[in-house]
Every structure is written in C-alpha cells, then in structure tokens.
Structure P
Amino acid sequence: MESQIIGRKMIKPAVPTPDHLRICKLTFFDQFAPVDHIPFMQFYKANSSEQGENVQAKLLKSLSETLVRFYPLAGRYIEDGWYIDCNDMGAEYIESKINVELDEFLSIAPKNMHLLDHHLVARDNLKAISNLATTPILCLKVSTFNCGGTAICTHLSHKVVDGFTAATFFREWSSTCKSDTMITRQVVFPPQLGFDKLFSTRDIPDAIKQKPGPSQEKLVAKTFVFNEEAISKIKSRLAHSIDITQPTRVEAVTCTVLKAIVSATKSTKDVLFYCPVNVRGRSNLVKQVDENSLLCGNYCIPVAIKIIRDTAGNKKILEVQDLVSLTRSRIPNVLDLCSKSTNPDDLFLETATNLGEIKEDIGKGEQVDTVFFSSLCRFPFYEADFGWGKPEWVTTGGMTLQLAFFMDTKSGTGISAMVCLQEERMLQFECDPDIVAFTS
C-alpha cells in the first residue's frame, strides 16, 4: 500500500474578511486548550455522478465559500497576543492518491490505525506547532482511492476549535458543497458576541499551560465497536445495580472501556482519567446566544476522575457501575456550577483548578498513570454529505498519548471507541471479558 501527494495549495475565503473582524480575540477557554492540530477523517464511497477532478473542484469552491463564515480558520494564531489574525492567508489543501481499494482499507484500518497516520494524516502534529504564526489553523488532505472513493482528513487547531466546532464546520462545508448555497444558521465566534470580553484571557501559570508531551513508550491504537444490542445489554446490567438509575448509552460504553483500561494496568500506580465537558447550552452566562446561531470556539471545562489504589496496590474500583457512579459524582458538579453562576470568574477558577490538579498528577509519572478520554457522540459528524452520500466511517488519528475517543457509528445506534494505549496494556485490554463480549 502506497500513497502519493500530487498537489497542494492555499485556499482563501471567497470574500475578504472585513476589517472589523480582522482580530479574533481568544477566551480563557482557548488559553487552556492545547495547540495540537487534531485530525478528523471521513471516508466516502465513489459516486458515479461525481468523479475525480469534479469532486476536487467542488470541494475547493465550497471550502472557499465556507471560510467566509469560518473566517478565523483562514487566519493565523498569534500566541503573544492571544488572538487570531484573520488575515485570509488561507487553509492548506493537499491532494493525494492511495493505491488501494476503499473497502479493503476500511476492512483493516480500524484495528491498524497506524495506517491512518501513515497514509492519510496531512502533517506531523509536533512539526505543525513549531511555528504557530505561520502554521495554517486549518489543513486538509483529500485522498483518492483506486475505486474512486475519497478520504478527507481535516486538521483543526484546538486553540480555535473544539469537537462541536469541528463537527459544525464539516456539516456546514458539506452542505454548502452539496447545495451550492450558504446555510441559514449563523456561525458566530466569541468577538461577535462580546464573549472575548466576558471570558477574557487571563494570566495563567506556565505549569498549567504546559501540555503533556508525547508518550515515550510505544503506543498502539485500535477501534472497538459497540453495536446497539451490546449497548442494551450493558445498560440492562447497569440498571440492576442498586446505585445506577437510567444509565445512558454513552455512560455504558465509556465506563466499560475505562474499567477495562484500569483492569489492564498491572502496575501499582493510581489511574487518572480526564475529559473535557462541553458547556454549551449549560451556562447561565451565555443564554444570550440565539438558538439559530452556532457558537464556535472552545467551550469546555476539564474534569478529572481518579482511581486510587490501596497501599497494597489493589484497584478499589473494578466494576463498570462503580465508574458510572464516580463520573456522575464529578461531571454534574461542573454542569451545576455553569447553570447557576453569573460570574465568569467562577468558570475560570473551576477550569484552572481542575486543570491544575490534572497537570499535578500528570507530573507524578511514576505514581499516576494518565488517560485522556472524550465523547463526541451526538455531534453531527455523519451528517457531512458533500453530494455523494454520508461518510462510511468517521474517525480520528495522530494519537501521541494514552486516550479513548468515543463517536457514534454510521447507524447512530452504536458507538465506536478509538483506544490508544501502551503496547503491553493494549494486549491486556483486548482480552478483557467485557471488551471480548461486547465489541467487534
């Protein structure tokens, strides 16, 4: 299997960004976000009415039109001033060919996710952040398979984009491509609503701003799919627990995976899970956002969930229901604060405190094992139809840390878990009884 880049270009907005939108000030939510360029990949089967150069031409035209509304994505990040210079320098667009059939690739890639990074990812994430002032915030790599199928890999800087914003961008771009018209819902960034002042940037200690470096041990990434029947069985089992009422599908899958990760850890370390909690629609401070608007940027607060071992090194929490109870004791506290607070300082303090605790534990590498996890379920990734059908598979890549991402399957009834672990731990994880029983 080989892939070859056949062209690259910079795509600018179809209409120049007006001067009054030239500076997009960031918020403290953006300050806390990592600078990583997160790659999302969407795979599409060939369509007889849309082939080759016509596909590329429509993608390029609609991308340029979509950047008019997502104008910060065509700018450059200025770290010293905590803002995006919306200078219309453009998004990087790369064309590639890969000499394999799409169906064959999709049959092997989920359990061999290194193939995604080798053939489809547009750039090395570490190289991408070496010079932020010149690095495009948005980079795309469109790869064509032998059969005419297409993979679109989109890199978006986490300094400007969270999971909701990424899914929104894909849906808006694809709708523009399919219908050749702009979508009616308004895309808004913080300065357009005064949020850059409400959630203004602050002085943050360097120790909190620093992101964990890439793992020094060999990592292995694989996808595990929970279908609707498996999720129903897990939920039914949880419902019989004394402390768990009405478990959700996301809780059932997330905590099953986290439990298996803990069980796969043979060391005496404590285990720290940390995740972002989306606070859109939850904050009393941002109710002035019109329901017909799409609020873009970063609007997440990190939450830590820690598994403490006893002095003998034993895991105190071994059952899925225990993890459900633990997550329910942490995440609702953040949402409750957001719903009641009328002072943005409260959200800043919660974010800084939680992230400080996470970074402190990450620094205890010999005593604490850390795993990042995030649910992107119910985000509209599978609604991205460019005119040749909805994607066959949506996933992510470029994983340099131990983590677990959760996304809906194409049917919308199942959940895919993209899990990246140290090689030895992955071998143990795959053999966990629940992973064997409930995943494919």
Structure Q
Amino acid sequence: MSGNDAVIVALKLALVSLLLWVSALFSASETAVLGVGKVKAKYLAEEGDEDAKRILRLYRNPPMLIATVIAGITISDYIAEALITSLALSWAKVVQIFGFSAFVSVAFAFFVLSFVDVMPAIYGAAYADIVAFSVARWVALFQKLFLPLLLLVEAIVKKVLLLLGMKDAYNQPLVTEGEIFATLDVAEHQDIITKEQKQMLSSALEFKEVRVGEVMVPRVDIVAIRHDTLLDEAMKVMRQSGHSRLPVFRDTRDEIIGILHAKDVLAAWYRGERDKTAGELARPPLFATESQRAYNLLRTMQRQRKGMAIVLDEEGGTAGLVTFEDFVEEIVGEIYDEYDVAEASIRQVGENEFLVRAPLSIRQVEKFLGVELPEEDYDTLAELIVAHLERLPQVGDQVDLDSISLEIAEMRGKRISWVKVKFARERI
C-alpha cells in the first residue's frame, strides 16, 4: 500500500468515525428530545435557557422534528456503510480471503445497530434532560442545513398518507390522553404519587367529559322556598339546611325565579327591611341543561360570578341544581364543612358491603366503588333500581347485577333514600 493510499484509508476511517458519532447523536436525540417533555422545556425557556428555547421551536412542528432525526441517522449510516464497504473491498484484495468484504460489512452493520443506534437511544431515554439540552443546537443546525430536503420529504410523505386515506396520521399529538393515564398508573405503582393524588389527577382529566346531569343535586333533594317567604323564615330555612343560597320559586319548583343569598338577607336585616320577601331579594338565576358539559357550565359560572345554576330537563322543568362545590367534589371527592350533615354518601358497613345514598349519580357510585353499572336511561342509583324492579319499590327489594346486588335499605315515603351494595366476591 502506497503512502497516498494509507492517507486515503486514514481519512475514510476518520470520516466513518465522525459519521458514526453524528448518527449516535441523532439516535440519542430521537428519544431524548421527544421524551424531555414540553412542559419542562417551556418552563426552562421562560427562565432564559437557550437550548430549551431551541427544543420548543423543534416541538412546534413534530413531524419535521421526526423527519430531521431520522434523516440525520439515515444519511450518516448510509455514507458510513458505503465507505466501510469500499474499504472492505480494498482490503479483500490484499488479504485474499473468500467472503472477507461480506464479513466486514455484516460485522459493521451489527456494530452500528448495537452501539450507534440502539445504545445511544437507550441512553437518551434514560437521561432525556441531559441529552436533549446538549444536542438541541446540533439538531436545529442540521434542520437548517438540510431544510429544502426535509421539506421535500415532508411534502412527499404527507401526499402519500393522504392518498392512503390517513390524513390525520401526520398530525398526531406527541402525547395522547391514554398515555397520560398510563403514566399516572406507573407513577402510582412506583410510589411517585399516592392513590389519592392519582385519583384526583384522573378526575381532573376526565372532568371535560362529565355532563351536568351527572353531578347535579336532584330535584327531590333541593331545599327551596316560595317567593313570598319573609326573610325571618328564609333565614330559619338556611340555618336548618346549612345552605347559604336557596332557589326561590313562584308556585312550583318548575318556576324558579331567582336565588336568595344569605348575605343579602343579612344586609336587609341590617337596613331594617325585615318585611321584605325572598322574591324581592332573589338574584337572577343561571339556567343549564342536564346534557351540558360540566366544564363549560363551570366556565360560564366563573364569568358571570354565579355560585349556583338551576338545571332544567328536556321539558323545561327543574331537574336539579349544581354549585361550585359539586364541581370541586367531582374532582377531589366529598367536601364536608361545619354545616354539612355528618354522614358520608357512601360508607362501608361490612366486608364487601356498602351503604350508599340512593340519589347519588351512577357516575359517582362507579367512581367511589370502582364498579361498572348498566348504562340505560337513568341517572341515579335509585332510578336504576326502579327501572329494574318495574314497580313501586319497597324496603328489602333487591336487584342482582353481574358482580353486585343492590338492596333497598331505607325509604322516606315513596322515595328510596339508602341502598345496601353487596359485592358478590372479594374485590382485588
């Protein structure tokens, strides 16, 4: 081998080493940049971190980011393999061993797969924060240098996906809702968060799908007063019920004309206006429907500064009411203050046996007990029992479902008040 040949071989090996380093860098960045998390990158970017700002800019176009990383790996590996193949062919002429060049190519491919592609990717996933902020500038630089090529690749891929009927495949989010819930499960399993914290976070994520009818206080449990009720009597009702707001109706509860606030009653007393009626002090009510999303109603209540909304049924009658506290309890669980009756809506009375308030919504029962109940045209536990009995209920009546039985434990008049829920087998 001449001196010039030795120099060429050395240059080729140096170039191969450089290309493998570049490929390894992109392999690590593939898992690191996508795994570092947009929230953390945004936080650090707001603190002035330039690398975090670069990562945020890369996140603005996820498909382009993926194309950049894959292109970097592919181009580096392809050129490196071509150089090694040419060197192997040259060496094969010298050593004159049959299959030598093929052996070198296969060994090199195995080396690249193991130590250039897989190992850096694993390292990038394990140390995403460190790697992502270290390689961000190089990924951004590569994207600028090869932007025309990357734009061409992006356009071709998008067109092919459209022809295949996959118009949404190119714009999939980096993180799905299912992945978020799976992350919460893993976090609880690894004792990063408690079961209660996981439940609260899950409830907050699910809240956008909750309907008003699922969290409202049903009509039969509403404490309301007539419009001509004097303030002394109104305050007495407030003290007895523990409510600081009361719906005010004209003739029936389907004609709610306003909401009476305790502070308005106290202000009238202070002014010596005890002869006023509830209707005169009632504030205009906010109305909602059972099918309305709870999240949208909550935002409306925030904008209008309303602490209570009257829920209407399909015929315009009063179906129930909902308050800020009902929305908060949907996320964090039951809240009891000094005015609440000191009995829980669900309490355990034996092994795999629970006493449950019948007016609770099906959703609340499923959430608290971890069961799945039949989904039919009813909203509360009481309605479910009546629908299955197909007659007027009595104390002791029992409805058997797949894994649980529901027994009427207490009634007030013709209304079911408490239900005993029995699990057929020990729950895991």
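Identify which of structures P, Q gives the largest calculated value of distance in nm of label points 7 Å out along Cα→Cβ at positions 18 and 330. It would help to have the intermediate numbers written out before the result.
Values: P: 4.4; Q: 6.1.
Once distance in nm of label points 7 Å out along Cα→Cβ at positions 18 and 330 is worked out for each structure, Q has the highest.
With log10 I(q)/I(0) by the Debye sum over Cα atoms at q = 0.09, 0.10, 0.13 Å⁻¹ coming out at -0.81, -0.89, -1.15, pick the structure among P, Q it was computed from.
Answer by label: Q.
Give the label, chosen from P, Q, of the structure having the highest value of mean count of other Cβ atoms within 10 Å over residues 298-305.
Across P, Q, mean count of other Cβ atoms within 10 Å over residues 298-305 peaks for P.
So FRET efficiency 1/(1 + (r/R0)^6) of positions 122 and 306 (r between Cβ atoms, R0 = 41 Å, to 0.05), computed for just one structure, reads 0.15; which one of P, Q is that?
Numbers: P: 0.70; Q: 0.15.
It traces back to Q.
Using the calculated result 11 for relative contact order in percent (Cα under 8 Å, 6 or more apart), pick out the matching structure from P, Q.
Q
Here helix-only ellipticity at 222 nm (-39500 (n - 2.57) for each DSSP H run of 4 or more, over all residues; to 500) was calculated and came to -10000; which of the structures P, Q was it taken from? It would help to have the intermediate numbers written out before the result.
On the way: P: -10000; Q: -17000.
Of the structures listed, the value fits P.
No lab work stands behind these numbers, since they all come straight from the coordinates. Keep in mind the model is a prediction, meaning the values are calculated, not measured. Cβ atoms are built from the backbone, for glycine too; each structure is taken alone.
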